[in-house]
Structure formats: C-alpha cells, structure tokens
Structure 1
Amino acid sequence: MRALFISTIFFFCMNAFSDSKYQSFTQLNDKESSEVRIQSEYKSQRLLKPPSNDYLPLNPSTQLLFDRCKESHTMLVFTQDINSLITACDKAHKAGAADAAFLIGESLLSAQWTSPDYNTAFDYLEQSSEKGSRSAKRYLIAAYQNPRFPINNSSQAYELAKELALLGEKWDIMTFSAMQAMGKDKEEAMRGYNTILELTKEGFHNVYNLSVLIKIFNGPLQDLEYAENLLNKSYKKEFYQISFTKVMYSIMQNDLLSARNQLEECYLVSSACAMTYVRFLSLGIAGDKDLQSAVDVLDYVLERSGTEFANDYAWARSTANEKPLFNPMAAQKAISNIPEYKKDLSFVIDTIAANYAAKGNFKKAIELQQKTLDSLQGKGLGLVYERMLDRLEAYKNNDRWNSHNDMKSYMKKLKNIHNLTHLDAEIAGL
C-alpha cells in the first residue's frame, strides 16, 4: 500500500513538472542569462548597511507615545493618512522622543503616500538631529548630498557624518571616511581611505567597491594602477556593484571601446550603466550613433524599474537633442505611471515642466517650474537649484530644455563626478 502511494505521488509530480512551462538556464537567451547571473551575484553579496530602528532610549511613558507614532508610521502604507501620523508623532516628539520628529520628516520628504513638503520636512529632521536622533542625522547626510534634491548642503553633511562616526557604528564610519577620501586635503583623504581599507577586510562588497571607486575618480587619491590591481583580484571580479565601477575604470583609462562593450552587458541590471549606455549610443561614443538602440535600452529598463527610473526615462526623452530619442509623448506616458503623490517631488516636477516645454506648452512649464522654486521659500541651495533657475529662464524665452551635451562635454562631466554615494542620480542628471 505504501509503495503504491509513493509511486502515485512520483507519477503525479512527474506529470505536473512535464505540464509546467519552466525554462532551464540553457533555454534563456543571452540577455536573460546575463541578467539572472548578475542578479544572483547581487543576492549573495555581503553588504554593510545602515542601522535599522536605531532609536534613542526613552522613559516608559514617552516610549508608549513613541510606539504609537511608530505604529502610525508603519501603517501609513495602508492608511495613507499623513495627518494621523503627524498628530501621533508630534505628541511623542513634544514628550521628548526626538526620533518621532525624524519619522515625520522622513515621511514628508520621501513622499511616501503623501505629497512632499520640503520646508516642514527639513524643520522636523533638523529638530530631531539637534536633539540627538542618529536616524535623523543619517537621513540628513543623504538628503544634503542627494543630487535630486534642491536643498544641498555638503558642509553640513560632513559635520553630521563626522559627529556620527565618533560613535563607532561601521556604516557611519564608512560614510564619513568616504567623504574624507574624496576631499581636497590629501593627508585627511588618506586617513579616510585607510579606514575604508580596514572595513574591506571584513568582507563587505559595497565597501570594497567604494575603495576601488575612490582610486578611479578624480580626487587626491586617484591611482588607476592601484584600482586595476583591486579589480583584478579573482575573488572580487564578478559581484554586482562592481559592474559600473569597471566601466568607470575603462573610461578613466580613455579605453572607451571597452567601456561601451561593458555597458552593453551591465545596463541589464544597473541604471547607472543604462543611462551611461544611452549617452554612448546617442552621442556616438566609441562607435556609431544609434538612437534607436538608445530608445530600446531605456524601454527595456523602464519595464523593470520603479518611480525614479520612470522619471529619468521621461527626462531623457523630453530633453534629448534628436528623434527618435526625443519623444515627449513617450515621456508623458512614463510620467503617467508615476504615483500622483510623488509628482510633487521637486525633481519630478522639474521633469514634468521639461516635458511641457518639449511639447511647446511653455506657459505650463513656467507655472510648474515656478511652483517648485516657490515651495523652497528661499532655502534652495546648490547646483540642482541653480539648474532649475536656468530652466525657468529658458522656458520664459520659449526654449525647451535639452541636454546641451556633445561627446567632449559629456565625458568631462562624467569624469568629474565626486558624489560616490548617489552615483545613479548623478549619472542620470548629466
């Protein structure tokens, strides 16, 4: 009886598998195989990550209020009720929970189920940071350096990073050391780099990748021969993050043909690779100009990506110099897939305004661009803000915005990136 049962199960499973339309690795095409391979490598990485739920200790009564604040924050994805979150967290904040202000600021700035409010968000985050919230400090460090945000403050980011690094958390030490290593003072840069090398000994792939990037990009420690030695270590060759690093090494070596060949593979899994490859194709770098292939690359990545790449896609198609890459209607379609509450993010409004200008509706473009600038209430800082002002002037003159890139100017900007913590956004904005 048992044998009959087992044989029945065996034949049932065999029939089920034969009816299933599963594909083996050998049946995948080259593009699919490459994507699966690199994604598998990504999952096997050991990454140094920022601490989660790193909140300050509280007395029991304040902790109870903060727990309600955290619950409201967790449920925001379901309730989409930002007002309830602000009410609960404000109460906890006033009772002494500094991290409650962080949760409000983070929600308002990241536009999670609510339109962003930069000024209120930064007010809460800065209050939280001043009262000792480590989470708020980490968030501000990232926000002050994010090239998508028009409120950049690299000097304040540096001071916050230095303060956190003294507390000994590995993520904070890495963050500050990277800033040191890309600074202008060579002696300080070397101190930061030596600290990063110590962290690489613990096997963190992203720290190892950072150690290579510092030697590749223009800075006081640039050393391409040293970078090559790091890249050629056999056990480090193939992990996911290093794919774009290899591209940048080839570019810095002026081996643009190798870079183009590497981009042809790594665009499958890296948005930095994808946007760089689009530029190579559209400008004819190290090969023929191929605008249709540039479109195909963007379409491929768009199908597999989220809101930020939809924005980057729309920007590329609204500001390109030539058809078929220039296609404001295709850009408009991508914009329509961005959630409504995220369309008030400054960098998304910037893209929507460029799209209106590309379609000849300069009145609407001016209205939207002015809306973003007005929302900052005089707090706009940095290159992102300055570019927004430049675009506003262009729209007032009935000129659409285009990339203004030729091969020489693009390569110069690419080689002079210094913000290693936001590479994807830096690359998209070139």
Structure 2
Amino acid sequence: MDDKKRKRRRPEPSSDDETRLPFKNRLKPDSIILESLQDLLRTHSASSSNSKTLTLTELSLASTCREVTDLSLPSVQSAIESQILKIAHSILSGHGFSFDVPSRSAANQLYVPELDRIVLKDKTSLRPYANISTVRKSTITTRILQLIHQLCSKNIHVTKRDLFYTDVKLFQDQTHSDSVLDDVSCMLGCTRSSLNVIAAEKGVVVGRLIFSDNGDMIDCTKMGMGGKAIPPNIDRVGDMQSDALFILLVEKDAAYIRLAEDRFYNRFPCIIVTAKGQPDVATRLFLRKMKMELKLPVLALVDSDPYGLKILSVYGCGSKNMSYDSANLTTPDIKWLGIRPSDLDKYKIPEQCRLPMTEQDIKTGKDLLEEDFVKKNPGWVEELTLMVKTKQKAEIQALSTFGFQYLSEVYLPLKLQQRDWL
C-alpha cells in the first residue's frame, strides 16, 4: 500500500523541466507579478485622468479633414431626403444627376500624430449617372440610400449580407454594396452603426467582465471557453463592470481558445478579446468602449509577421478604409506584448517553427516602416527592421513546440513579470 502511495506522489521539478519549458525557472510567484500589474493599472489610470483627449476640431491642421458622428434615425432620414432633393433640383435645372462622394483613396488619408490615428481629408469626387464608368455605382448608391431610409422608417437592423440580398443582380458582389455603404456613411456624415446596418457576429470576449446586452446581464467568466459573442449593435451594450487589471487583445482564435480553456483570466485578472483575425467594426467598437469606460490598459498578442502588426495598427490607429470614423473605432495606447521578432531568439524558438518571409511579406514589412504611425514608435521600428533583416516570421502557435500550455504557463506570465511590452 505504501508503495502505491509513493508512486502517486507528484515528482519534484527536475532540470529536464527547464529543457522542456525554457525560462520557467525565471518566473516569480504570481503574487509578485500581480503587484506589477496593479502598478501598471495605477499608472495607466493616473495618466488617463490627467490627460485631456484631443479632438480634430481643436487642432489647427493645414488640411481640412472630415469626421462623422452618431446620428439619430430621424436625422439620418432627413439627411437622405436632403440628398435626394438636391439631386432633384440638379436634374430640374438641367445639370443632370450626380453624387458628390467623399474620396476614401490613400491619397486622401492623413495620419495625425497628436491624435495617433488616421483621418480622412476633405477631397470629394463626382459620381455622375450620365457616365458609362460610374452609372452602375450611381445606381447602387441610390438603391442603398433607399434601403437605409426604409430601415430608419421601420427602426430595424439588418446585416450587410441581408442588404446585399435585396438586389443581388444590381450589386453582383457583396464587396460592391459594402463599399457603397461606407460611401453613404461618409456622404451623410454619420457613423455606419447609425445606418442600422450591422456585420454578422465575429468577435468574442471572455474573462473578468460583466455587461448588459439589450437588458440581459452577461457574466463573461461563465460563458465557457467559447466566450460571449460580441454584439454587432454596440448601442445595446452597457453597464460594464470589471475587476480586471488589463485587457488582453489576441489576434488568433487558436490562442484565444488556449487562454480561455486554461482560464488565464483567473490566474491574472483580465479580459480576453479576439476578432479571430482581421478586426471587424463591432470588435473595434467594443474594445474602445471597454478601454474608455473601465480605464484599463490594453496589451496585444499578435503573430510575429507584418500582418500581425497591421492588425494591431488597425485597432490602434484605424484602417484607411474607414478613416472617416476613426474617432469612434480606434483604441489609443495599445501595448505590443508579443509575439515580437526579437522573441524568436530570446525564447529560443526552434528554426523548424519559424517560417521564411515571402517577397510579399518583405514588401509589406518595408511599406509599414514608411508609415508615420510606425515611425512614431522607435520600438516598433526596431522590431520591424529586425523582421525584414532576418526574413523570418512566426505565429503565436510556434510556442506550442515547448508544450501546448507554454503560452499561458510561461510566456505570458514572464512577459507580464518583466513588463516587456512596447
């Protein structure tokens, strides 16, 4: 019997553990790491309360820029009716039928360092009906305005997919109706959510967060490892409460599932959120709402490749495609926690777990180095330069070479302990 008991006894940690789990012996007790995180939260809260949020109108910029605001349904209806009356007057006066559409081209974008986000300049382009190159797009624009007016009248929401299927033969491809939807938002001067058109649910959240969703209280610690789908309509989200010390923004679904299943948010109180790749509007709005209402620092975990950094920049500085609404969609001061190019050697990630960068990867990396929002952060420049020089990239899952739970048990705790973020 004594022999059996001895066999069940857990073995003492050996030097083999360090071979299998590099740097685990450098970890300090969780209580010390938690003290460091509490200090981060205090510092962040102090800087948030002392700093005044600048707006575009308060800056004396050389270029005139355009921003949209949340409008009520009657205001959206009124704006659409004004557009149609303007067109009717133009036709009756013999000037024809055309839309004056704000240009969303790359040349009409501007990065504003004081705001740390991309904004849209004031250049517009004509979209005449009596022109063979723009007649179809003018027709799509008119149809979208008609559909939005109907939604406002009935006070209902539809998905972008629903909108596309109202006139498949005209739209032909959903990218066409989606693009014109953004044009309409710009033309009317309102946020896309003001149009009552939403995207399908994509992002998920889990961890130390309680919020109301259309009146129902949701506890994100009790949603299983799948988490709670982020509501596509941010207007129905409210009453956010949390005892978290930080928000962990994760690029990939696989890393999110690993952290959720290991209940990383209980060991280190946090809220874990992911858009499962390219960030959607709902996740960007939700992240900003959490950061602003809960006043929590945001740490990002993305792949060590140019696209991981691009995804991080969309959350932080905004996308060029939706620069007209960057004031509502961007989350300021996101810290780059990992996986960084310097981590590949620092954490001894084996060569077989690294991937060679393609010519397109290298070009994307070099293009990013020319972006003003990258140049502003010397740490980002250093890491991106290293990536382009070594021509190596790695996904978050490369850490699984040391064990499937290495990410939650060693890598992230050590990063938090060392305050190793940019």
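Throughout, read-outs are computed from the coordinates displayed, never taken from laboratory work. Remember, it's a predicted structure, so these values are computed and weren't measured experimentally. Cβ atoms are built from the backbone, for glycine too; each structure is taken alone.
Sorting 1, 2 by mean count of other Cβ atoms within 10 Å over residues 263-270 from high to low puts 1 first, with the largest value. Computing helix-only ellipticity at 222 nm (-39500 (n - 2.57) for each DSSP H run of 4 or more, over all residues; to 500) gives -12500 for which of 1, 2? Structure of origin is 2. So semi-axes √(5λ) of the Cα gyration tensor in Å, for residues 303-358 alone, computed for just one structure, reads 17, 12, 8; which one of 1, 2 is that? It must be structure 1, since only it matches.
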